Structure P
Amino acid sequence: MIPDFQTVMRPALDLLADGESHRVRDLIDQISDVFNLDDDERAETITSGQPKIRNRVNWALSYLFQAGLTERPQRGQSRITVLGREALVEFPERLDMKALEKYPAYLEFKNRTRPTKNSSDLVKAVDDQLLTPQDLLGEALRENQALMSNELLQRALSLPPVGFEDLVMKLLYAMGYGNAGRVERTRATGDAGIDGIVSQDPLGLDRIYVQAKRYALDQAIHQPAIHSFSGALDHAQGDRGVFITTSTFSRGAREAADKSSRRIELIDGIRLTELMVRHGVGVHPETKVTLYQIDEDFFESL
């Protein structure tokens, strides 16, 4: 029987106990062996076509990472942390989402999934199981989006600078920019502070210039960077630009963009990941849910 993702957490952490970096694809095979899955179970898929056991292992590893029990030394790899070793001792039988609430990093992540209005009422309702199906679905969507936001930021930060620039250009194209023209990344040399150009028409007369900075989450973009980008727009004789980063913009940076003679749109890490999810860049839908409600008008017409 294919285990749920919470049941996978403790065995997955066990497999990482040697302190080495493990490829996720290898962990999936090893977890399949731990639970003695037969060939049919290993091949069973979810709605999206992804193998179910792969889906379960990926979710388990994601939550362990959010709690700080694992880290990602490289893309597609996982490694146990000091907290993870302590968790193996503290939770010898089972490690699940309730157990993860001991860890501040997980609680911080969980708090980001709470709705902004009537939060306390909704949390109480979750605990008491008094939510409507719509409420439960909304709660699940919020948690999924927060999880994806963190995951996407980490993946973006792991990219080389050129890879991040390519990611940004793919996102802009997915958003509909350049569909009638082209989206291109400038060469690494001689770009004069411009990382990409979006041509909105076939002749390239209507252009948007792009700056993409893959900065650590605690390394904010400040005013001088905006002034530099504005100068690059002047040099290119452009009147519109988009500055995209994985980090944040300081108040001075936002004021500089507002006061610039050029129109400069700022997209920070949070908004970047929201746009990636919305436009399906770097993610794919797992399942679609339709909720049904009684059609009162139908029955009144009978």
Structure Q
Amino acid sequence: MREVPHDTGFPKSDAQFDFSRARRSRALSRLANRLRGEPGDVMAILPFEGVVEALGRRGERNHGLQTIEIDSIVGTVDRSREFDRSFRPTSGRVRTRWERIAEAQRRGRPMPPIHVYRIDDLHFVKDGHHRVSVARAMGHDKIDAYVAEVITEVGPDQGIRVADLPLKTHERLFYERVPLAAEARRRIAPSNRSAYACLAEGVEAWGFRAMQARGELMTREETAEAWYREEYVPVVEMLREAGLADGRNQTDAYAATVSLRYLLLRTHEWDDEILERLRIEMDNPSWESTEIRRLKKGLG
């Protein structure tokens, strides 16, 4: 729930108070985040170009004038140093213009629509940063905007942070190599960006064996769909039933299991012996550290 703006009936003084309140709100949020141990970039505004580069641009279309939720505005095209993710001023540099807009709003003057880019449900301001900041400080929930939607290869999560962009880059590259359908994509979510490359290589190796067994070539799309249906889903279910995925990200559990399966027994088959060996090895952290070092040394 937004704070009710201060109102003495003197627009200029109230606008000055609004700015000070917005700056104080940011300071208190930074303190609270520090005390909670939140990541350092949790309040950082998202850079539009960096996000698009990570997600992969496919196209763009205009939607014209719309009314959008202010809470959906989380990024900027070129004002990354002047506002935080909640569009609170990060310093006093924007005070003069900010207070002029706040005073005009308090006097009832209409504000022109802002211009934004949309990626999924998130918006990035191209023009109108101060208007967004003032509107939030005044307790408004919506704002008029000219919207241009950018269509990307992969979508952003609602809580995406700057630190997540490298992971999104690897996710995009994975789906270029393994073009899965949207429903399947929702189940592929490794916690480490390096896992995407390992997964892609694993899918391609699986596809090569599958084509040999079937005696026919498959497209990347056919390979991805067959791998997901015949390998990923059954193995994840098998791991769950065997207790090997308990407390683990299911994609991480799958990736680790596939790697360990071949490392331990040099086989791509599944049976009870393999599951039992995997259970022992995955529950032994000291083995993982030693064996991974040994494997890296052998590959180096």
Structure R
Amino acid sequence: MLEQDIPLERLRIGFIGAGRLAQALAWSLTQRDCRVCAVASRSRSSALALAAPLEGCEVTGAQQVADICDIVFVTTPDASIEATVQALTWRPGMGVVHCSGATEVGTLAKAAAEGASTGGFHPMQTFGDPAVAARSLPGCVITIEAQGALDAVLKRLAERLECTVNALPAGMRGRYHASGGYASQFINVLLAEAVHIWRSWGAEEDDALKALLPLLKGTIGAIESAGLDRGMPGPVSRGDTETVARHVQALAQMDDKALALYRELCRRTVPLAQRAGRISPETADQIRRELE
């Protein structure tokens, strides 16, 4: 039976699925005196890669992981979580947890029906390189959705990882995960749009990124220091309607789709500038007219 005050060093942790997230999480837990004792994966090479640096971690079958561990992290691809859980037998009192941002905890219903406690444990971080992700995990947010003793243990694990806990109500995972896209892949999309504009005068992507990435880093620093509204740069934030008009005119000569995206982003910039107290209602209306 999982107890909320069990010493984390005694907790037997297992992983079913050994991809990049699982590797980063397992390595990070072990570095902080938690015991990852078993891993299973359809890719034996991935399981061996996860287990190799972990003393006492056994590469075994999925059912064996479920049989010997107090908490099992199901870290398969999202589309496989439910089928993986359905295929196994679970014990009353153990914890069964997925690490998906978008998948509802209800996909673990088979484990819950057999008496296991179920939950979600999602680090708000990218996992392109497990070693890099393990180093960058401290300080990030881990979103937890669980109840009772499992909730308490997962929060203690997040704190052991030096992460901030975000508690998520049931049914909100789709919205939550979609929000993360705006700070991850949509940044790539916005930079791609900027590169597209640079290429219109013959510049290369590398040239654009050399110019734009320091700008992006400076913007992130301003947000960290001053917040979303007061840390926002650009012509809308300073009420520079003439520059907005020049942007509209220039993009209209180049690409209708680029202009449409610029207009929509500028419209959504106006309320932030107003919230910061930097532009008057009259200036806001003037900017909106320029965008039309």
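Of the structures labelled P, Q, R, one was used to calculate semi-axes √(5λ) of the Cα gyration tensor in Å, giving 50, 22, 14. Name it. Structure of origin is Q.
Which of P, Q, R yields 3.7 for distance in nm of label points 7 Å out along Cα→Cβ at positions 102 and 174, as computed?
Answer for the origin of the read-out: P.
FYI, it's all coordinate maths here, none of it is from the lab. Bear in mind that the values here come from a model prediction, so they are computed numbers and not experimental data. Cβ atoms are built from the backbone, for glycine too; each structure is taken alone.
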